[in-house]
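Pasting the structures in now, so scroll down.
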Structure P
Amino acid sequence: MNKLILVFGSLFISILTFAQDLVLRGKVESNGAAVHKANLRIVELQRSAQTDERGEFGFAALKPGVYQIRITAVGYKTQTNKVDVLSDTSFIFNIQEQKEELNEVVITGTQKEVNRLESPVPVEIYTAKFFQKNPTPSIFDALQNINGVRPQLNCNICNTGDIHINGLEGPYTMVMIDGMPIVSSLSTVYGLSGIPNSLIERVEVVKGPASSLYGSEAVGGLINIITKDVGKASALSADLMTTSYLEHSIDLGFKAKIHPKVNVLTGLNYFKYGNKVDLNHDNFTDVTLQDRISVFQKWNFNRKENRLFSLAGRFLYEDRWGGEMNWTKANRGDDEVYGESIYTQRFELLGNYQLPIKEKMFFAFSLTNHHQDSRYGTTSYIARQNIAFSQLTWDKKINNHDLLFGTALRYTYYDDNTPATLAAPENTYLPGLFVQDEIKLAQKHSVLLGMRYDYNSNHGNIFTPRFAYKINFDETSILRLNAGTGFRVVNIFTEDHAALTGAREVVIANELKPEKTYNVNLNYLKKLYTNRGNTFTFDVSAFYTHFSNRIVADYEANSNQIRYDNLMGYAVSKGLTGNLDVVLNFGLKLNAGITLQDVGLIENNVKTQQILTEKWMGTWSVSYLINKLNLGIDYTGNIYGPMRLPLLNEFDPREPYSPVWSLQNIQFTYRGFKNLEVYGGIKNLLNFKPTRNNPFIIARANDPFDKQVQFDANGNAMATPNNPYGLTFDPSYVYAPIQGIRGFFGLRYNLR
């Protein structure tokens, strides 16, 4: 009996012990500091608590067991911790801030490294991860998912193009590599391909005026391609991709330490497309055939006091052609079989050296050599361009003034076989001085004043002032106002592919005057953090640009000519653009943007919409990671409103405006292997092609040399039984790639 009582007594005591209520106490910290108003939730019990001013919390009446504690706080990453509660317990949880994007360092807006929120100039940052959501063989194609930025194809045959920002054409966009004006004029059209994606750290985009700091070409905005820091780059990286169109791309990067103080980063990009496709049956290639190789190398030298010294070089060779399906290189330049064949060879060298003195002074330089040998049917275009650029800057802080002084010299040599340099090659000297002062007026207010003076050896004095005002309402919201002027000297033959096709005669009606612009941009940025760890970023801008002496190309007065002249009036580009970034605590990321723009030419009080410019556009990317499957899903796309298209005459049967069109893509990435990602998906999911609702895209594709076209006394094509619409051969009717739906597959390897 006593034994039975003892057994039941022990069992009763055990039950009481097991059923006792326990207390879980603790503290939430970040970098040693208490986190106030952090929310803690026991997942299994759906019970919540919040930290006090000391970062402390408590849960009472818990049963023994293992629990998951989810912690969320405004401005911090959501995290989940497992805790084993067997008795009254105390824990300290450390959480990480979720403000890395606020602390991103940018350099493009002011030519100096500053916190992104502290920059008086709004700078958009796009990392290499962003571009991997829709993998492409070149940076030119990769820009299609940036709101307000559109890669524009300018020819149906050779598929060359430029970059539009907020509706302004490619020549108004400056493209730089590591802050150096590498890609410009002749190379803007052909030089954007072949920059190895594996070496790109990020791309910074400034929309709006930047001429006072970067010169006359940065009227509409600039794109700065920043390559990886040699010390932080992977030891080996590789990206191999192929598509169902048989496009093959190889991207390799590797670094080596050849001396205790010298590190070298090398990148190689090779792209091959040799598959003739003619799905619209006009006997012309739908997609240009290309064979391109690019080699990039960057050297970093370790110096005393961590002073900067870096050198970089790139070599690019490209052989591209498009034309009639039976074209061969034996037909290059003849009038039997039409083809557009372009050989491009390009060298670049750039460097940045910090002077060995106490003051913060940098000497930067770049040298480029660009040679192009082209045939557009029977039209030959052979050109060489050499550019030497040097710049000395002095970064100085005095009290509440953050000063930047600089002097620059740019020399351009250009020669081709067109009337542009018939008398002699073009030699242009462009020395300049600039000063910038960012003044901290108060804790939340600052103003930036800047001015630049250049002397163009062909056009004389150029003065471009700049103004910016910034208000930081708090650490997550900012308002910026930017204004400035711009100046651009136009070189028709280096910037306008339509002038080279051979399909039209180029007529320059009068001596062209330089263009002048006045720009203003208002930007508001706001970041929100919810208690559940979700992040929302809103970025809204309004922009306005006024042009005088705008140089326009008239395609419509004579179907066999392109007439260039200064506009007898003015031009305006204005609009609104907005971006939304969302990061949700369960792994979903969303980026969406929309741009509304109105780009028009006003002459004699009559307004005309600019050709090949959409009135609105949108972009998006949606990403989700399924952790259990190590599978990432990316859905990206863009959509464009109607744009006015270049018709040859009033009888041209092609649509005068493009429809609303969209390119959408989906990608699946498996990350379950060490150092290796396997990805694949579908591009152009909707299989959109500009051939829809059009009887043809290339006018007179059956007679590319106009041998059967009859012309009147004014040089206009006449309607005949063989040519019922009175058209001439013309490939300039293009607004979207003809390439349809296609699959892609790739491997991405990264060894640290």
Structure Q
Amino acid sequence: MTVLHVTTTGSDRGDGSADAPFRSINRAAQAAVPGDTVVVHEGVYREWVNPPRGGTVDAPITYQAAVGPDGRFEPVTISGAEVITDWHPHPGAEGRVWFTQVPNTLFGERNPYAERIGGDWFFDQVNTWHTGEVYLDGTSMYESQTLGGVEHPQVTPDSFDPEGSLLTWYCEVGDDVTTIWANFGGAHPAEHEIEINVRTFVFWPATTGVDHVTVRGFTLTKAATQWAPPTALQEGLIGPHWSKGWVIEDNTITDSKNVGISLGKEASTGQNEWTAGSAGDKGGTQREREVIQRALVLGGPDAGEPHPWHRDHVGSHTVRRNTIRDCEQAGVVGHLGAAFSTIADNHISRIHVKRQWHGAEVAGIKLHAAIDTVISGNTIHHTHRALWLDWQAQGTLVRRNVFYASTAEDFMVEVCHGPYLVDSNLFLSPWAVKDMSSGGAYVHNYVAGRIANCTEHQRYTPYHVPHSTAVYGVSNILGGDNRFYNNLFVGERATGEPAGADAQAEPALASFWSGAIDMDGVPGRATFVPTPVGTSQYDAYPTAQEYPSERGSDLAGPRLPVWIEGNLYAAGAEPFRAEPGAVVIGTSPVRVEVVDAEAGTVRVDVSDAGELAVVAAVTTARLGRSYQAEMPYTNPDGSDLDLTTDVFGAPRDQLVPGPFAVTGPATRVLAAPAPAPGPGRSAANGEA
């Protein structure tokens, strides 16, 4: 087990020792074998780290920022961009517009200014945007489709930064050079750092099956990633590329053109066959079903192919304590490859905030087939959707997360059969949940936004043998089979807005908070009928006692029953029509306010805990089994759930509705997670 050193003053002709360090991280990666640690010292490294091999479960290969004398990580940046200094005034632009010519050899096999964003589920069929980017002092600018848009820029509609959207660039690619024009808003490029995207990846193995790699303590930034749908190779600034057992922790991950962290699929199971097909060809839903079947029967490396989709080969990753921001598609994405993983204690923000283009895969976290995946302790805000589970959320745990400032909704769960558990979360946006699934258990949440629900009888999606990738069956979405126990619903819309937000301070958010239902990414035949905050959205569903009289066709299926009990409804929130002993009050005894919208800090005020009636405990036994998979609600290892602690980790000595264990008036602060400052050191996470 060797420690290999990398410094900005080293040489790739060295041996990687402390006395003769390497210059590049890639050179260390070529030398590293299982059990080795690559220590990268302070500096900026402009390269694509492409590890050729992984480690083992007992001897991973670790890439880590060096630790200084103070016990903290040294500042180490790995970038997919290059600094460009050769800028010239554009004739007639009076110093407002500049241009540069970059040799195409700089980009290698993929020129980001020739490569256009597109693929399955991408909405912009004109497909005029590029994977390239221009950065002014580290902040990404806005691509223009014409040179005129650089000479005379206009505000991008719905951008979270209208003024910033006036900083524009345009490109043309020739045989030998790429020309880029940029409007820096009056700034002289010689007085600022101007970078452009050069590399597709920052930390990504070119081959699959590079298992058990740990990446810790870096700033990873600026990648020219492609759109990452579930039916194509899902590129990310960093990711395991169809491998097992990666640990991505304590990093700051920023400015991927599309995806920050990809835990998703590889290319051989399907590569945009829907959009590449001829008119009248198979639709995207059928192509996605084919992807799943192909993944299950891949041949493995001995056959010259990637490993099949099985927990022995793929998934089981850990993504924790990262700050992920400023990515235009998703902070974390993954089809199939995120199964059996943990995504915990991350701070994810500013996802899809430029709003130049859109597609059906946009979210803070967007996962397909999150089988036995734990999503816990994350703070996700200023996104389109915060968390989107699409297809095959089974055995999934969504626990103790904070969601706010979502322009669509905090949580979308689409064509899943469950069982999945959603407990002790804070849903603070005007739309809390959009439910086009069955088999969900919502327990001890604080919900300040509305719920939307609909069935889906046209799309048939898989469910699995418990705790396995093996397909048990397929079905459409009958709706229902949901449990709502011990939640606190607060109906005033203001609780979902960042403190002090208004149309001038948050123009993009304000325009989306009009009460309109966002339907993008959902087939047009699906309709959501608005109801107040609460569970009255499910009034058309039967109770367990009413359900037998509704049994009908095996093809379309009746609505499945719902179990709703022990919830508290305040400030205009309304209960399910048949909730036994529903408690409806005026002012909520618990109020949640976002006190620092950018930092991700919320304050919880409890005024009168006496109004929080004691409720019955929720257990694996009480939740029963999901309808389709016939599977109990358990932990990923099959053990019984433990719901005896609240969102702060405090014991629930007295069970009351909501995510907070309270016994009297109190004020608590919940801070967004942050990367640990060094190995073994605690970070600002949880109660403050």
Structure R
Amino acid sequence: MVFAIEEINNSSELLPGITLGYQIHDSCASVPVAVQVAFQLANGLQQLYDSNKVCSRSGRVTAVVGESGSTPTMTLLCFLLLQVSHFATCACLSDKRQFPTFFRTIPSDQFQAEALAKLVKHFGWTWIGAVRSRSDYGNNGMASFLRAAFNKLLTLSAGLWVDYSYCNHNNINILLEELARKPFPPRQWIGTESWGTAPEFLKFDFCAGAIGFGIPQSVIPGFREYLLDLSNAKVAASKLLTELWEGAFNCQLEKKAGSADRVCDGTEDIQKLQSPYTDTSQLRITNMVYKAVYSIAHAIEPLVNFSRHGYHVSFDANGDPVAFYELINWKRNENGGLEFVKVGHYDDSLPIGQKFNMIKNISWSDGGGQVPVSVCSDSCPPGTRKVLQKGKPDCCYDCVPCAEGEISNTSDSSDCFPCPNEFWPNEGKKLCLPKPVEFLSMHEVLGIILAVCSVVGACLTILTAIVFFQHRASAIVRANNSELSFLLLFSLTLCFLCSLTFIGPPSDWSCMLRHTAFGITFVLCISCVLGKTIVVLMAFKATQPGRNVAKWFGPTQQRMTVVSFTFVQVLICTIWLVLKPPFSMRNLTIYKEKIILECALGSSLGFWAVLGYIGLLAVFCFVLAVLARKLPDNFNEAKLITFSMLIFCAVWTTFIPAYISSPGKFTVAVEIFAILASSFGLIICIFVPKCFIILFRPEKNTKKNVMGKK
């Protein structure tokens, strides 16, 4: 301050004809002392001091440079003294209604709080410890930081990995001294401008990697030379300089009674002295004092917007300067000690998004370059949602997997969202993918097996028909009503082949075809079997004397019977197709994770009417076959029909519960299996024994043997 005042007094450009004087007081960071000093300054009880002369009259104090602390500053402001502080940063002092005469050259804590909040957000820290001193600086600084932190979605809690401290110089010294007594878990320290660039704290090795904002480092031309230009006369004339000199060189300027210290002999050279007094490489707060003095001088002129040595000085409506901070990192040097390194800066005058700028890599508390992680809970990956932990801050949560059918495609999602009806989440529940469409396909094992069985059955039926045709003149073929046999073989071929219509993706046409083809071909098949059964009975009755029943059920009646029974089924199917036919549909209810492409019945009554009519004919045929079971052994086709109808009825009786309970494509597989099983039952029971006699026992294929005559 003295250097700046003398520089102004010696300048012909600023305040020509006016000489500035000063008083210097030490409040000792004590409010009572500050009150006493405030009375002295307000009343002008002391003479104004000038380096060249002592004024002959008392002068009125124009302005105060100071105070350093926020609480003593408020005490001085009670006397409405104009103050320009170099170090009082409490945001509360920006309230012009309470403190209309206050200005400062150091930025308000409000700017620092916002800068610090942006800093911790920049590194992704959401869980940090906060330490403050119980003072206006600590209380208001912490309050400002909390507001800024909550706006940036941060959460604070004491005693965790990243420690943020809002303490003044003396308080943080006490804290660090206590922490240095014994090892403790590593902390990533974040300091404020009050202590983040204090050289005396570099001795605390555990603070390596600390970062914090500091007042910009600056250069004051001529200041070092001014400090070192000390003669014995100058030192002796100032109590402050005397104390400095004697402490630095461990000697006394004048011999004091009872003191063992040596007397300074004049060989002491301050140019060679290594002390904070002679170190002008870290001029930070010092420059704030320099700016404050020049601000007062320009206000007297008056002009409060100026530049000095490249540093622009101005004040906003609250008396605050533009906030500019350097980001300082406590790095280890080559000797293993700690030093301050500028790694970035914060300029509040720049647009949003450009205020914070990194220029160098940071060395962290572990000595590495990887940014430490400090969160209460790790980020929830896509596919999960956040569930807050009861009684804990918002950043403490559990990651719960999304429920079935729901996804979250962003990190830290608070909710999961259901997929549309025809979509289903992928394995990680991050994306909604189209549901796979399932149907009985010709390309899968089950479909191939059923298709092969269907083709084999059709081929076996055709071979049987060929055998019967080649031996159509033989006794066993002629005795078994060859016309109905060939019609039965034809219908069985259609039964085997109609099962193929159930394989593959269903369409409206294939759905109508598969059900009607199945119903009609099976009725045709059962009608032929029923006709053969009646023929057997008629043949048996015709051998009894006095009976002439054969003429009542000849070939014409047989054909009419088959046509009539089949026509009824055709009529049922026609009504079904006209009123409410089967159709293809995408079933979304059986399985949540896939779509079943299937045939809807359209009318359930129509389907069960078709199935019931087939069952009715089969039961009727079975009953007639049972009645004809007493025929002679050599010509007992009724026994074969009985076995075939027994298999047929058993298959379709089992089919009903299996059909109802089978899901998806297995419903179709059950229906195909029932068709194939009943068809194989008919051809094996009715035709295989006859083919065996025709091909391997031709000696039994005679009229005499067929008629049972020995």
Once mean projected area of the Cα convex hull in nm², for residues 310-621 alone is calculated for all of P, Q, R, which comes out largest?
R
Out of P, Q, R, which has the highest value for Kirkwood radius over Cα pairs in Å?
R
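No lab work stands behind these numbers, since they all come straight from the coordinates. All values reported here derive from a predicted model rather than from experimental measurement.
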